[in-house]
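Novice: Below, each structure is written out as C-alpha cells.
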Structure I
Amino acid sequence: MHIAIGSDHCGYEMKQVLLPVLEKLGCVVTDYGCHSTEPVDFPDIARQVCDAVRSGQHERGIMVCGTGVGAAIAANKIPGIRASVCHDIHSAHQCVEHDDVNVMCMGAQIVGLWLAEDLVRSFIQATFSTEEHFRRRVGKLRLLELEAARELKDEC
C-alpha cells in the first residue's frame, strides 16, 4: 500500500518513529513534511498529503499534529478526502471499514508512541466493508460534498 504521511512540528518526532513501522508493514511511504521541529502551518502539509491521496498516487494518508484535530479539519476541507481523528484501536480500523476513511489523523500530544504504532497498523490493515448500507452511506457523504461545492459556486 502506498501511504502519504505528513506532520506539523508537534507531530514531527512521532512521524519519524512511524516511518519504519509503515515500512515493516510493507508500505511504500512518501513523507510530505515537515522535516524538523521548526514551526509550520499544518494546513499546508495536509494539502500535500491529501492531494497525493486524492490523485490516486497514494491509497491512504496519515497526518500527525498536536491533537489530530487541526489536521482532520484541514483534510476534510479537501474534496474526496474523508479524514478521522483516531486515538483508539477501534476507531482506527472501523473508520475505514464503515466510512472508507482515507486519511487518519493522530495527536502526538494525546497518544503515546506504542499506541500510535498500533493505530497505524490497525488503519493500514483495515478494508472498506462490502456491505451495501456502508457503501450507500459513503455515497451520501460524497453527495453532501458535491452539493456543498455547488452551493458555494452559486454564491460566488
Structure II
Amino acid sequence: MSELPEPRILSSRSEFHDALRESFALVADQGCREVFICDPNFADWPLSERGVIENLTRWAYAHRKLTLLARHFDDFPRRHARWVEWRRQWSHVVECRALAEADASSAPGLFLAPGVLTLRMLDPEHYRASLSFEESDAIQARDSLDALLQRSEEAFPATTLGL
C-alpha cells in the first residue's frame, strides 16, 4: 500500500481541484466501499475529466456505492456530460439525491470516503478547504451528511423513459 498524502489546508481553486483528483485516485487505489460527494451544484468540480472518470471506473464494483447530494442536478448534462454518460453504465452503484429547499444553503462541499479521507470545503468563496485522513473527521462529516441525506429525496434518474 502506498503512503497516504499529508493532511493539509487548501487555499486555492487549483489546490482544491488537485485534492479532488487525488481523492478519486485514492479511493480507486484503496477500493473503499462508499463514497459521498456533496455540493450545492457541483458547478466547479472536475467530474468530467478523463482521469476522474477513469478512477471512478476503477473504483466501481457491484458492492460499492457513490452518493451525490446537491440542491439540484439541472446543469449536470451540460457541465458534466462525460460523467453523465459514465453514470448510465454504472447507475447500479450511483445514487443522486436532491436537498430539501431548507437545506440547500447548508450543503457543504464535501468528498467523504469513510476510512480513507475527508475533503471538506470550509470557505467556497476563497476555496479554503481541509483534507484529512483522520477517522474523527470522517465521523463528524458523516453525521452532518446523514442529517442532510435523511431530508433529501432521490433525483436525477440515469435514464428517462418516454413514449
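Please treat every number below as a calculation from the coordinates, not as lab data. Not measured: the values here are computed from a predicted model. Cβ atoms are built from the backbone, for glycine too; each structure is taken alone.
Novice: If you rank structures I, II by relative contact order in percent (Cα under 8 Å, 6 or more apart), which sits at the top with the largest value?
Specialist: Comparing I, II, the top value of relative contact order in percent (Cα under 8 Å, 6 or more apart) belongs to II.
Novice: Comparing structures I, II by mean count of other Cβ atoms within 10 Å over residues 85-92, which one has the largest value? Show your work: numbers first, answer last.
Specialist: Numbers: I: 17.6; II: 14.8.
Structure I comes out on top.
Novice: Upon calculation of helix-only ellipticity at 222 nm (-39500 (n - 2.57) for each DSSP H run of 4 or more, over all residues; to 500) from the atomic coordinates, which of the structures I, II produces -17000?
Specialist: Values: I: -17000; II: -10500.
Computing helix-only ellipticity at 222 nm (-39500 (n - 2.57) for each DSSP H run of 4 or more, over all residues; to 500) on every structure in I, II gives -17000 only for I.
Novice: Also, I was wondering about something else. 12.1, 34 is what came out when Rg and Dmax of the Cα atoms in Å, for residues 61-108 alone was calculated for one structure; which of I, II is it?
Specialist: The value was obtained from structure II.
Novice: Supply the structure label, taken from I, II, corresponding to percent of Cα pairs over 29 Å apart with the calculated value 11. Please report the intermediate quantities before stating the final value.
Specialist: On the way: I: 14; II: 11.
Comparing all candidates, it corresponds to II.
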